[in-house]
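Down below are the structures I want you to see.
Computed from the coordinates by the stated procedures, all read-outs in this text should not be read as laboratory data. Keep in mind it's a predicted model, so treat the numbers as computed, not measured. Cβ atoms are built from the backbone, for glycine too; each structure is taken alone.
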Structure 1
Amino acid sequence: MLERGAFAGLDAAMMVHPAAVEMDAMPGSAVAQFDISYRGKPAHAGAYPELGVNAADAMTVAQVAIGLLRQQTGAGDRVHGIVTQAGTGLPAVNHQPEFAAACATPAADRAVLDGATAMAWTAIDLTRAASAQSPG
């Protein structure tokens, strides 16, 4: 934004985050960011779906489980996720969807991701994202 001139002519800029209570500083928490790729087996979904392993099922289970995990995490813990690759088209068994997640509870989140892997009979590739950060 700065390079494109969004702040040209301004003397000050603020970034504001909403909160449930008044505060002059927002507490930070460590954030671990991961890129997740579930690996299944491709197949023609119309002719021979039983020959494939739909890795999108694992991603769906993981998203639901992360949502349920939020009920059990602490007040300052956050978990967020986004689908970054959902498939290549129809009719194909989605064999390698991709997901990105940011969390403050990596051990619990890893357990959820591994559970989804087991439930959908897939494999998982989990890498720490280059953009991982801790507030300093």
Structure 2
Amino acid sequence: MLSLKKSAEQDTGEKVLQAAFFLEKGLTETIQDYTHITLSQYKLLAELSMIEESSQKELSKLLSISRPAVNKLVTLLARKGFILIQNSQVDKRETKITVTKEGMHQLTDASIIAKNYYKNYFNRLAPEEINLLGEIITKL
């Protein structure tokens, strides 16, 4: 017979997922309100800025999203002028993607917004609670 009561682990897991969803949803809305990019586009720009140039295949692996999803993000960012798509010098069938100056500007703005979003959100916690949260996240 199945128990209708939730275990403490299930309850905690659901609360963590709920909090993570809530934070990401709020961050997504905040970034979109103040910049010209979505959270997914922000993540792609951030990853690309750290490696200077990449292919869509590499970005798909790095971001753990499908190639069609990467293709859609790349197409949108290229239309906005935030990334540059060029044929590879080594293999003409492959394209290399780089962040433009405008893309870096958007990334910087979105990074500041994200940092302030989290800072404002976590200001509700006492320093001891923030330290405990950091320990928990590190453990996970």
Which of 1, 2 leads on distance in nm of label points 7 Å out along Cα→Cβ at positions 57 and 121, largest value = 2
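One of 1, 2 was used to compute helix-only ellipticity at 222 nm (-39500 (n - 2.57) for each DSSP H run of 4 or more, over all residues; to 500), and the result was -7000. Which label is that?
1
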message = I have 25, 23, 21 for Cα extents along the principal axes in Å, for residues 49-96 alone, calculated from one of the structures 1, 2. Which structure is it?
response = 2
task = Could you tell me which structure in 1, 2 was used to calculate relative contact order in percent (Cα under 8 Å, 6 or more apart) as 23?
result = 2
task = Match the computed value 4.2 of distance in nm of label points 7 Å out along Cα→Cβ at positions 17 and 105 to one of the structures 1, 2, and report its label.
result = 2
